[in-house]
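Throughout, read-outs are computed from the coordinates displayed, never taken from laboratory work. Bear in mind the structure is a predicted one, so any value in this text is a computation, not a measurement. Cβ atoms are built from the backbone, for glycine too; each structure is taken alone.
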Structure 1
Amino acid sequence: MNKTVKVAILGASGYTGLELIRLVSGHPGMELCGISSRAHAGKSLGEVFPRFAQSRFSEISFVMPDEVKKMGVEAAFLALPHGRAAEYAVDLINAGIKVFDLSADFRLRELSVYAEFYGDHPAPQLLEQAVYGMPELYTEEIIKADLIASPGCYPTSIILPLVPLLQRGLIDSSTIQSFSMSGVSGAGRKESIPLLFCEASESVRAYGLPKHRHLSEIEQELSFAAGEPVKISFTPHLVPVQTGIASTISATLVGEWAQVGAALTEAYNNAPFVRLLGEGQCADTKNVTRTNFLDIGWHYDERTNRIFLTSAEDNVVKGASGQAIHSFNLKFGFAPECGLSGF
């Protein structure tokens, strides 16, 4: 395809923003026209981040977020904290720009659920038109949408393994538990004592208990797949690696064990970024970091009649920026793998 789409990235100096820049730089159909950062406005990308020196967009300068909508871009990626992304989304959509939001602002369908987990919504009028940007589940909806809400990293690692099983009634939805671990980059690029090297290195700890914010979108999507309300136990942990998420999910088996592998294969046989490792295999973060793949393995415990699903992904790529690029490709008619095929 010979077309080029002009894009901008708001919040380009964070981990997901920088990953977006890297991926856009390798995408043949994307021209990066604007990058925003309040802290670095007026400075060039190569000056602030030398890793991009002599890259395709090294001379582009950071601007203030409000300037992006004046740049004639067709699409904008919002790599901003929740609450701040929505205020820019309104103006961008009104300007006819397609928005790919990597924050939590538009992931939830119910305003009351957003209020429970995040507080007052800054742009509730946009909730109804937002589409949950999980390409494996909502391809057609993404193609038609003007506002795509890219999923969170933990939810991606939990929702994709479970949805095919819930849709087919193979597990008891009331028995789902997920033990998940994330690299330190999942907390964002900010100053925080618990995230300092000496605090996080050689240490593993749970956090966000008993109700991590990502529970809201996890339970929303699992409930939709099951056709009934679903509540799960979710225990996130911080582990001393830069990137990567590993989730071990268990539930009581209702159907036949052989149907589990068949359901996953049927759901993801043609999904370019879901790799099924097979029965008896465990997903490993070392095989997915810096890629847009989600790996899934599965086991059965006859003693307890419980199944175990293991998944692994890069939280900054498949769990954030790469997934948003995948949605962009669907929206603008590029091959799903375009700009994302690197290992």
Structure 2
Amino acid sequence: MPHSFTQGLHEVAEGTFAYLQPSGAWGLSNAGLIVDGDQSLLVDTLFDRRHTEVMLDEMRRVVGRPAERIDTVLNTHANGDHCWGNELVREARIVASTACKEEMAAFPPRRLALLMTVARTISALGPLGTGIGRIAAAVGLKTAADLVKAAPFVAEAFADFDFSGIELVLPNEVFDGHTTVTVGDTTVELYEVGPAHTRGDVIAYVPSKRIVFTGDILFANAHPIMWEGPSDNWVDACHRICALDVDAVVPGHGPITDTQAVADTGRYLERLRAEAKLRWQAGMSPQDAARDIDLGEFAEWTESERVVANVHALYRELKSEPRGDDTIALFSEMAQLAATRS
């Protein structure tokens, strides 16, 4: 049964819901709720307290008693838009992969709160802020220069969120590989498929409902972003999801869909990997390669600026280099590419 991509709670199967946040762009993630009897499992929280509270209020209104007190929470991965609302369900059993918990602890909300404050300040300065960026670049302060370039993009992308004062609540139960949780008589299979999008990605499969919650292994109708890699793991995760017996796929961002969207993501990654390798062999920089690659059938997907981050990740694979602390630089390059395509 098709589902409209509208804000709020959608029943995907009996007792199984998706909470959607259009447009699905930066930070506008999806979540899930599985209820059976008086028990409940929440798949992910949201990016800040306000958005998470609105979601929980709607779940209580629609579902009633099972949502009054969430029993179990799954964090599918460590990005804040899937876990920074944990403090509102802190009494629950909070489950994640071991790698997810470690990555969550490494990037607390206060870092993004500070980045947003700086970004908004620089954006408000207008031409003066641009001038500061040029000065910073001239004297070798690359991070400062990158931040100035990224500021308008970051300030706009995350404008609707408030990261101040968020308390990071980490998972209190971890697993590696595979585990099973139950919600009443409903079995939920948790499979670790990372590192891929992040270090510890997990999918949640509900066999009796023929539903899978993919986390950010799937950005439906949008370019994925490979913070971690390797790409082989992500492609394998897509194949694994497509092999499941499901009627509906709830992505980390975007509308409820089917396994064809997952297969498309796998093909996208394979195509981008092949194109990036050719340009790496030709000595092109990641920035130039990202601009040069013909996206073909994927050109209409949203957030195409993420190609820059993906090419950087693919270049790291080709050079067998680990990921560095390069988030601000990546946002700077994505901002520049987005500006050329707007």
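Here mean count of other Cβ atoms within 10 Å over residues 294-301 was calculated and came to 12.0; which of the structures 1, 2 was it taken from? Traced to structure 2.
When helix-only ellipticity at 222 nm (-39500 (n - 2.57) for each DSSP H run of 4 or more, over all residues; to 500) is calculated, the result is -8000; to which of the structures 1, 2 does this value belong? Going label by label, the one that fits is 1. Each of 1, 2 could give mean projected area of the Cα convex hull in nm², for residues 230-269 alone, but the derived value 2.7 comes from 2.
The maximum of distance in nm of label points 7 Å out along Cα→Cβ at positions 6 and 118 over structures 1, 2, that is, the highest value, falls on 2.
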